[in-house]
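Listed below are the structures to be examined.
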Structure P
């Protein structure tokens with residue numbers, strides 16, 4: 001128990017700090033390993049084809065088990081779920097960092113995803129039930145949303161620094177430090193509150209939901225490594241959708257549903273989930289295509305590429321903490337999220353103009369700043385609104401729904417935008433005249449690649465544009481209110 005001299009208000013903010021560390025660890029782990037992959041491949045002697053599995057193993061375990069992890073945090077209590085998730089994530093990271101074979105490393109990545117699926121919804125659920133006063137809640141979720149929204153960029157920066165100055169293994173070992181600090185913080189500051197202590201876990205719902213999400217995430221991942229015409233891609237996606245439809249039908253009848261469908265009856269919550277889903281489709285264009293552009297076209301080192309993303313992180317933080325925290329508790333999400341979508345659309349349009357010989361400050365920086373300002377206006381209000389009006393017993397399930405929406409959106413964005421970019425590049429190359437001059441050929445290839453990026457950025461802009469319209473129509477005016485049992489943990 002935390003010292004009695006620590007006030008209730010101080011404990012809430014210390015809780016936010018601890019949960020933010022946990023959220024950062026999960027968020028950056030999706031990208032921190034990316035820059036380390038080439039050196040890990042040389043050290044462990046695995047093929048380029050197998051390299052993708054180090055990303056896919058984490059995404060599959062994380063995405064497919066989020067609903068289960070969220071419900072377990074309701075049943076066990078948020079504090080217990082956080083401690084278990086942090087400890088398991090740390091052990092898996094240590095094993096992965098010490099891996100002496102590909103199979104050992106990929107297994108560790110899958111176990112990381114498993115415990116991340118317990119940790120992420122438990123952290124958001126703990127935050128949800130800790131802050132109920134509107135002004136404090138807006139500030140807390142602004143900070144939390146800024147960290148989540150910039151996690152991918154921070155991962156690129158941290159991955160570049162650790163790989164360049166230390167070893168690729170430290171991209172995994174670093175999680176042990178984060179987890180150790182977070183475990184101490186959880187033990188000191190996070191209080192437990194079980195939701196449905198006598199409720200049994202929905203076994204059939206767990207199988208249907210987890211399997212459905214597994215095949216959906218796998219299908220999108222398979223499309224990236226093969227193609228959309230591959231039978232396994234469509235077979236996985238169709239099977240996943242069928243299982244998820246059966247899951248929804250069962251949730252209507254289950255006495256102890258894994259995902260209570262009453263959570264989806266709130267219009268603002270549904271609009272917030274749509275916002276997070278669309279944003280995670282579109283944000284892929286920023287994190288991946290810009291990283292390729294900076295390294296492959298402009299010749300940036302991994303470390304310099306990570307530093308180049310810092311203005312995006314700063315813009316997200318400024319927008320989330322300054323604008324969202326001050327406005328969310330007075331105007332609600334409806335004015336903020338659509339405006340954020342419009343700004344993100346403008347940022348994507350700016351990126352469609354990237355030339356082969358660019359100066360960073362003239363062509364890349366403006367798009368990063370505009371996009372970051374938009375993302376900060378989306379993430380914080382959407383996450384706060386998606387978890388508002390939730391009773392203690394459903395906090396974990398609602399938080400898992402938020403994380404699942406983001407994970408599926410990110411997987412879908414990866415597959416769709418990557419396919420669009422590659423297809424546009426191939427079409428562009430087929431129209432270019434042949435040449436025996438190596439310099440001319442390289443110039444043609446660069447132009448075709450940039451055309452592919454531009455087409456993908458236009459599609460990302462379209463997603464954000466549709467998101468602006470949908471969120472304006474779906475989100476209700478005013479500040480979301482709390483219902484049921486929700487009170488701050490003091």
Structure Q
């Protein structure tokens with residue numbers, strides 16, 4: 001492997017060095033990659049070591065690992081370790097206000113996305129990284145300055161106040177949406193473009209406990225959604241029988257909004273009226289309402305992503321909202337792309353960085369657009385009869401032509417087709433499907449054999465999808 005020694009060469013002694021700022025999901029995984037390439041890796045994390053405190057399910061929004069994430073994990077041989085803490089979800093179950101439910105598969109066959117606790121996967125990745133003796137994670141280390149003239153990073157010990165200056169062959173900022181490394185470094189540069197957009201909605205987490213016997217209150221291998229037009233509630237399963245639930249809703253200026261839920265009485269009234277089946281499972285919701293903070297959601301866009309020896313990765317480069325479940329997957333894909341470029345260019349970092357940001361910036365923008373678009377789908381369209389018919393036709397087309405037609409969701413979640421390509425093609429395909437339905441007067445009652453004939457005829461006339 002051209003990128004390095006894989007730590008098996010006694011003559012190498014890991015003379016190459018790297019600094020990673022942030023030991024979150026992307027930073028911890030990237031430490032594994034770099035150590036495999038023969039780098040001595042120092043990781044600096046502002047927070048204390050999360051592994052030394054007891055983590056509980058529902059501590060943060062559960063994540064959905066899909067194809068891109070698994071590809072990056074498998075690339076360094078750790079995918080199976082993560083699969084041990086992941087639960088497959090083969091589709092979404094919709095909970096309507098009248099108590100009816102409807103199941104919608106995500107793909108064909110056994111295609112699934114996987115629910116995993118953010119805390120558990122982060123802790124696991126840290127531990128895997130530290131199995132390599134050339135990886136060291138320094139906790140309680142806050143980045144306070146980036147010196148591009150000297151290519152140095154400065155950290156403050158949050159416990160003692162001690163300041164440390166350090167340098168390395170290359171530096172990576174993986175410290176999240178509100179990256180200190182980006183703020184103290186890139187955002188001080190001339191011609192650095194930066195935008196921070198908060199959406200009108202926030203979120204509050206709710207932990208739905210297991211039954212007394214430890215079993216799940218809801219069906220296990222599915223993502224549960226309570227779509228309510230302007231807002232929604234979702235639930236992802238945990239191994240202990242609980243569900244990590246998240247209510248996404250406007251802060252204000254709506255009949256149902258967070259700033260109107262100002263008392264236990266109002267919380268109970270809201271859930272009893274809007275989510276009656278959930279309220280029946282959790283009648284004490286008002287008593288637990290304050291267990292998790294009300295949080296906001298932002299999209300961060302910036303460019304360039306690299307300067308001299310520093311590169312932004314993950315949320316530090318392209319933070320998005322969670323509605324397509326691609327934030328972690330996109331960050332992991334950053335690692336995979338950077339790794340591929342390392343192997344192509346033999347650690348020529350100026351060339352690697354130039355190609356990395358050229359390749360990834362359009363896809364970072366696209367995953368943000370996809371995430372915003374999918375929020376409307378999840379909270380509103382999944383309960384719309386016209387949209388459900390469109391999805392039915394699309395799944396059938398994918399079933400009949402699995403090698404040539406991919407729905408948007410499949411392109412994003414079950415392939416590594418570039419996000420920008422998927423976004424463009426997916427919207428084109430939606431227009432095409434609407435045309436097929438309208439021109440052939442297809443309804444929910446149209447027999448499948450007639451639908452198949454229509455689709456075969458369409459494909460014969462339009463060989464290039």
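Looking across P, Q, the calculation of Rg and Dmax of the Cα atoms in Å that yields 21.8, 78 traces back to P. Where does the value 23 come from, among P, Q, when relative contact order in percent (Cα under 8 Å, 6 or more apart) is the thing being computed? Going label by label, the one that fits is P.
Sorting P, Q by FRET efficiency 1/(1 + (r/R0)^6) of positions 109 and 373 (r between Cβ atoms, R0 = 30 Å, to 0.05) from high to low puts Q first, with the largest value.
Supply the structure label, taken from P, Q, corresponding to Cα Rg over 2.2 N^0.38 Å, for residues 69-180 alone with the calculated value 1.19. Going through each structure in turn, the value belongs to P.
Here helix-only ellipticity at 222 nm (-39500 (n - 2.57) for each DSSP H run of 4 or more, over all residues; to 500) was calculated and came to -24500; which of the structures P, Q was it taken from? Checking each candidate, the match is P.
Since every read-out is calculated from the coordinates, none of them should be taken as a lab result. Because the structure is predicted, anything quoted here is derived from the model rather than measured. Cβ atoms are built from the backbone, for glycine too; each structure is taken alone.
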